[in-house]
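Structures are listed in the sections that come next.
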Structure 1
Amino acid sequence: MSQKAAVPETASSSAPAEWRAAKRWNPFNSYKLLAHVARWRQIARGFVIPPPVLITVDPANACNFDCAWCNAKYVREQRNFMLSHKTLSDIARFLPRWGEGSGYAEPGVKAICVAGGGEPLLNKATPSFIEEVCSNGVEVGVVTNGSLMHECVEALSRCTWVGVSVDAGSAGTLNKQKGLDPSRQEFGRIVDNIARLADYAKSHSAQLGKPHPSYGVSYKYLLYKENIGEVYQAAKLAKEIGCKSIHYRPAGTTWNNVTGGEQITFSDGDIALFNEQIALAQELDDETFSVFGVTHKFDSQFGIFNAFERCHAIFMTAVVSPPLTRESPKDAFVLGLCCDRRGDAALELLQDCTDVEQIEKAWGGERHWAVHDAIQVRRCPRCTYQPHNQIYEQVILNDSMTYKFI
């Protein structure tokens with residue numbers, strides 16, 4: 001491996017506390033990736049590579065909000081389309097049986113994140129897709145801006161988790177950051193929708209409402225210039241309306257702006273204010289509500305911290321998204337290999353494909369490895385899958401932990 005790590009080997013020890021020690025075994029703790037070492041050890045050139053544990057499905061490259069930091073702005077502007085009902089149904093049937101007959105101990109995708117290059121619930125086929133996936137034994141998580149949840153409460157209640165990207169503690173901040181006309185009163189609608197969904201799931205003993213500490217509705221909060229001072233305010237609100245947790249993380253510079261263009265940065269004052277706010281928010285943490293400030297994928301200034309040499313995560317997960325153009329076949333889809341680089345053709349394994357069976361045929365093939373070889377980590381944005389890459393390099397390739405000696 002000749003490519004050098006893009007940043008120092010370790011993040012600063014002054015990074016803010018992410019969660020209480022008593023809740024270190026939580027959904028945002030990247031040590032959970034070690035559970036997949038056996039599967040990932042099969043990632044090798046010339047071999048059949050197992051299906052990923054998780055797939056992201058973007059039903060829509062469209063949105064009814066316009067967030068200042070949007071990491072999907074490129075696809076929203078260039079590919080403002082949706083996956084067809086047929087394609088979503090085909091995906092729901094294919095993913096659970098991917099790899100059957102190939103000798104894998106655990107064939108099939110185990111979880112699907114329904115997210116977007118936009119708002120997934122704008123696609124009217126999304127609720128039925130969620131229900132079909134759940135009926136096929138695959139767990140589902142949904143990321144939504146919350147404005148349309150009232151239209152599909154029953155389907156959402158079947159999910160393991162629903163993350164609502166509110167990113168504010170007040171209506172004024174929400175409107176300013178998301179380009180909304182105050183007359184729309186979206187903040188109140190979102191708050192009501194969260195409370196309604198949490199109550200419905202609990203009263204109907206649905207998957208989302210189970211007492212499991214990590215299931216349920218999460219209030220998502222992307223840190224940006226104007227909202228850091230409302231962290232505690234948002235945490236109080238989240239707890240009051242029935243969320244199981246609140247999840248903070250810094251916004252990051254988008255992939256097409258990393259080497260030029262608009263950069264998202266945080267000052268020392270911003271970080272100090274965040275530390276103060278999350279300390280207050282963590283006082284609300286108890287047996288029914290959790291406060292998670294996810295910062296371990298960033299450096300001490302909340303900047304890019306891609307401390308690995310090559311991208312191996314493109315064999316561990318993928319993104320199914322809408323077609324390229326209006327002239328594309330009606331039931332076409334794109335298979336991308338990175339959720340942080342949506343719309344980057346260089347990281348797309350299939351373009352305008354109409355047969356979901358082609359996913360398995362292309363996975364681990366010549367084109368897949370060519371993408372791997374061409375990726376320059378220094379040109380990547382903050383990496384969602386930084387821990388995946390570090391674990392692959394340090395645990396699987398180098399055996400730095402001598403992991404067989406438990």
Structure 2
Amino acid sequence: MKKQLPNAKVITEPNKIKQTGFFTQNWVEIDKSDFHFNIKKIKEHIAEDTKIMIVMKANAYGHDGITLAKEAQKAGIHRIAVSSIEEGIQLREADIRSNILVLGNIYPFENFNVALVHSLTPTISTMSEISVLEYLSRRLNKKINFHLQIDTGMGRIGTMPENSYSILQKIAKTSKINMEGMYTHFPVADTDPVFTQSQLDIFTKIIKFARINLKLKFIAHSANSAALFRNKRSHLDMVRPGLSIYGLMPFKHADRFLKLKPVLSWKTKITFLNRVPSGFCVSYGRTFVTNRASVIATIPVGYADGYNRLLSNRSDVLVHGKRCPVIGRITMNMTMIDVTNVKGVITGDEVVLIGSQGKEQIKADELAKIQNTINYEVTSTVSARVPRIIV
């Protein structure tokens with residue numbers, strides 16, 4: 001008679017297996033109460049009549065854009081920004097009815113039609129794009145809304161300030177299209193308030209020209225998360241929080257301005273334990289060798305999940321509320337950790353990669369510093385194959 005594995009129910013027919021969510025013990029938790037807390041705090045930080053447009057590009061910086069877009073609607077936030085038409089369509093197919101602005105430039109121009117069919121508001125910055133919108137408005141027999149982007153120093157997309165005046169004059173004479181908004185973007189609002197203020201001065205001058213000389217009515221917006229914290233003059237008619245709405249800080253000591261809560265935690269479980277002698281090598285390249293008898297745990301997380309290979313031999317995780325070092329090279333699907341100093345570790349114990357456990361906490365900022373990058377790259381690159389669980 002065959003021995004049954006301990007604590008394992010034997011299933012002989014595949015169709016009897018019930019899928020309850022996911023099998024791999026590796027998941028992200030999204031705390032919607034913390035998301036609502038951050039919205040509330042940002043509302044308190046800005047003027048009562050200032051609108052909020054939440055930036056939800058890249059799956060809401062890795063946080064599950066569809067779920068949080070629904071939560072944003074519940075909180076009374078009805079403006080969302082995405083980076084592409086595809087991201088906008090995903091939200092529309094999930095029955096998100098908010099005003100959705102596509103921040104990225106749309107090319108080829110035929111794709112404007114796709115955006116409009118899905119009620120997505122395009123960004124434009126050239127005379128050619130105005131002509132395309134004029135043509136489509138006649139074809140569709142409706143007025144088309146858009147936002148005009150001004151490049152005051154980002155060097156990415158947008159019309160140069162000196163060219164904006166003629167574009168605005170063209171817009172003012174065109175009845176078939178409507179400039180719902182005009183915006184600019186700050187590249188160094190976190191580090192250089194002088195340059196940021198010079199950008200704001202340029203943008204403010206263009207706003208005044210459009211409103212006073214051309215009598216245009218529109219929403220002016222410029223403040224990303226860093227400017228939202230540092231420069232209240234940049235708030236204008238609307239602010240565009242991205243990373244901060246998810247509780248990620250835009251610069252060191254930003255919590256002196258505004259205290260927010262991280263929305264994302266990343267967790268896994270120990271799936272294998274091994275007791276090894278001193279002098280034992282771990283993982284590819286034999287970059288880690290034990291200097292004592294050790295207990296090594298394996299977790300089912302690797303660089304294919306977004307746990308970057310640069311963290312090899314450099315980061316910590318939390319087990320039983322204690323920090324445990326990542327040892328050896330992180331592999332595609334698995335990572336090894338040293339749990340020798342943690343008493344009573346068993347297979348199935350929870351491991352925290354980002355988040356809190358007991359009195360300890362590992363923030364995305366900590367992993368970002370090790371990788372010489374930014375906290376929202378850390379969350380944005382958590383693979384789509386890692387399930388998002390809403391708590």
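Odds and ends about this structure:
- Among 1, 2, which structure scores highest (criterion: volume of the Cα convex hull per residue in Å³, for residues 298-361 alone): 1
- Source structure of the calculated read-out (distance in nm of label points 7 Å out along Cα→Cβ at positions 322 and 346, 1.7) within 1, 2: 2.
- With Rg/Rh (Cα atoms, Kirkwood Rh), for residues 82-305 alone computed over the structures 1, 2, the top value is the one for 2, the highest of the group.
- Structures 1, 2, by distance in nm of label points 7 Å out along Cα→Cβ at positions 26 and 370: label with the highest value: 1
- Each of 1, 2 could give Cα extents along the principal axes in Å, but the derived value 85, 52, 39 comes from 2.
- When Rg/Rh (Cα atoms, Kirkwood Rh), for residues 194-273 alone is computed for each of 1, 2, the one that comes out at 1.13 is 1.
- Entry that produces 17 once relative contact order in percent (Cα under 8 Å, 6 or more apart) is calculated, selected from 1, 2: 2
- Of the structures 1, 2, the one that 2.5 was derived from, the read-out being distance in nm of label points 7 Å out along Cα→Cβ at positions 98 and 290: 1
- Here the criterion is mean projected area of the Cα convex hull in nm², for residues 50-153 alone, and among 1, 2 the highest value is seen for 2.
The numbers here are math on the coordinates, done by the rules we state, and not lab data. Keep in mind that this is a model prediction, so the values were computed, not measured. Cβ atoms are built from the backbone, for glycine too; each structure is taken alone.
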